[in-house]
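Any read-out appearing in this document is the output of simple, stated calculations on the displayed coordinates, not a laboratory observation. Everything quoted here is computed from the prediction, not taken from an experiment. Cβ atoms are built from the backbone, for glycine too; each structure is taken alone.
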Structure I
Amino acid sequence: MRSSPLRPIYRLLTSIERRVSWLCGKGYGAATIDQEVKMVLKLLGRTPSLSLDIGGNVGEYTAELIRCAPGSEVHVFEPSTRNLNLLRTRFNGQPKVHLQQAALSDVAGRMPLFADKDGSGMASLAQRSLGHLNIQFDVIEAVEVRRFEDYWKTCLGTRVLDVVKIDVEGYELKVLQGFGEAITRTQVLQFEFGGTNIDTRVFFRDLWRFFEQAEFDLYRITPLGVMRIERYDERDEHFLIANFIAVNRRTLG
C-alpha cells in the first residue's frame with residue numbers, strides 16, 4: 001500500500017495535538033509531585049493541620065507535603081506490605097505521620113491487590129490488562145480494605161480534612177463513594193485520572209458528577225498552573241495521566 005501524501009501533515013498535527021494537550025494538563029500527571037502539592041496548598045490558602053495520603057506508595061507525596069507544611073498531621077493509607085515497611089523506615093520518629101496498612105474503597109473486607117511487581121506504584125485492586133505494553137499483573141497480595149467514613153468517625157473524630165490526595169490506580173471513585181459524610185468536611189482533594197480508568201470502566205463524567213453533587217469546583221493541574229474545568233465536556237475523557245484538584249465551594253468558594 002502506497003504511503004499517503006498527507007502522512008507528514010498528519011504526523012505534524014498529531015505532534016501539535018499532543019503538545020497542546022500536555023499544556024492543558026492531559027498527560028502531565030507523571031512525576032509532578034512538587035507541582036501538585038504547591039497547587040493544592042495554594043488553593044487551600046493556609047497551612048493544613050490534617051491531611052490524607054491515600055495510596056501512599058513509598059511516601060513521596062507525604063514527604064513533599066511535610067516539607068511544604070512542617071508539623072502537618074498526615075494519615076497515610078498503603079496496602080502493600082513491602083511499601084508499608086519502607087514507609088515505616090522513612091517516617092520513623094515522625095509522630096504526626098500515621099501509617100495504615102489498608103486500601104480504601106466503598107466496602108470493607110479483604111480483596112486481592114494486583115501488581116506487575118512487588119511494591120509497584122501501578123498496583124491496583126483491579127487486575128489491569130496491559131499486555132499491549134508487555135506488562136503482566138500477576139503478582140497478587142490479599143489486603144485489608146476499609147471505608148474511609150468508618151475511619152474518619154472512629155479514629156479522626158469527624159475532624160475537618162484540609163488536604164486529601166487519592167492515587168489508587170483507577171479506584172478513586174470507589175474511595176470517594178466510601179467517604180460518606182466525610183466529603184462535606186473535606187476542603188481540598190487531589191485525584192488522578194488516566195489509563196487505569198479504562199480498566200475500571202470509570203469515566204471522567206462519573207467523577208465530575210460526584211463532585212458537582214458534593215458542591216466542589218474542579219481544576220486540572222497543568223504546566224502553567226491550574227485550569228478551571230467550568231463544565232463537563234466529552235473532550236475531558238482523555239486517558240493519559242492527569243491530576244485534578246477539587247475545592248469545596250461551600251467553605252473555600
Structure II
Amino acid sequence: MTSAAWRLAVHASLPSTADLCRGCAEAGEPDGLAILALRQTAGRGTRGRAWVGAPGNLFLSALLRPGGAAREASQWSLLAGVALAEALSPHVPDRQKLTLKWPNDLLLHGRKLAGILAESATDARGGLSWLSLGFGVNLASAPDVPERATACLAEYGPPPTPETLAWQVLEALARWRGIRAEAGFAPVRAAFLARAPALGTPLALRLGDGTRHGAFAGLGEDGSLLLRADGRVHAFAAGEVTTGNGA
C-alpha cells in the first residue's frame with residue numbers, strides 16, 4: 001500500500017475519530033480509510049482515559065484490513081509507534097530525544113508527546129477482521145494531565161499543521177506496512193528497540209492485579225515486553241509501563 005492509496009477524510013470537528021473509524025469498519029468500509037479531526041470533543045486513549053482534543057493537535061485514525069491472526073494485533077500497535085516516530089523525527093531538534101514507551105506512547109525528552117490507540121475485531125475463524133490505529137499528537141499545545149508530564153512540538157518551533165502531519169504519518173505507516181509484508185515483524189521489533197530504553201533500565205509495569213518491577217530485557221519475537229526480575233526473564237503481552245515522571 002502506498003500513501004496515495006489512503007482516502008483521507010478531514011472533519012472540522014468530531015467526538016472521536018476512533019469511534020467513527022470503528023463504525024466505518026463494522027459497516028464494511030475497505031482498507032485504507034483515514035479520518036482526521038481538526039477538533040475532537042470526546043477523544044479517548046488507552047484504558048478508557050480521555051484524550052484532550054485541543055485545536056491544532058493531531059487526531060487521526062486509520063483503518064486497515066491486514067489479515068493474519070488476531071494475536072498479531074498488538075504487533076501493529078508497535079508498528080504504528082515506529083511509523084509515528086519516523087514521521088515526527090524531522091520536526092524535533094534532537095531526534096535522539098524522541099523515544100518509544102511500550103506499547104503505545106511516544107515521548108520527547110521523557111515527556112508524553114503522542115499516544116496510539118489500537119482497536120481490532122476478529123472474524124468467525126479467529127482471524128483479524130479489521131484494525132483501527134488512532135494517533136493523538138500534541139502539536140500546538142500539551143494538555144495538563146494530573147501526575148503526567150506532557151510535551152508539544154510548539155515548544156521547539158512552529159509545528160506542522162495537522163493535515164500535513166497526517167499525510168506524513170500515513171506515508172510512514174504505509175512504508176512500515178510494506179516492510180512487515182516483505183520481512184515479517186523482526187524489522188519492526190528492531191526499529192522499536194532502537195528507540196526504547198536501554199537494556200537493563202529499571203521499569204515498573206502496571207497490571208490489573210498490581211505493579212511488577214524489573215529491568216528492561218527487550219521485546220519478545222511476538223512484541224511482548226520482557227522484564228528481568230528474580231533471576232528470570234518474564235514476558236508480558238499487556239500492561240502499562242510507567243516512568244519516574246508519570247509519562
Identity of the structure behind 21 (criterion: relative contact order in percent (Cα under 8 Å, 6 or more apart), calculated), options I, II = I
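Taking 1.00 as the value of FRET efficiency 1/(1 + (r/R0)^6) of positions 71 and 223 (r between Cβ atoms, R0 = 25 Å, to 0.05) derived from one of the structures shown (I, II), identify that structure. Please report the intermediate quantities before stating the final value.
On the way: I: 0.25; II: 1.00.
Going label by label, the one that fits is II.
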Assign the value 3, 15, 26, 28, 19, 8, 1, calculated as P(r) over Cα pairs in 5 Å bins from 0, in percent, for residues 159-230 alone, to the correct structure from I, II.
-> I
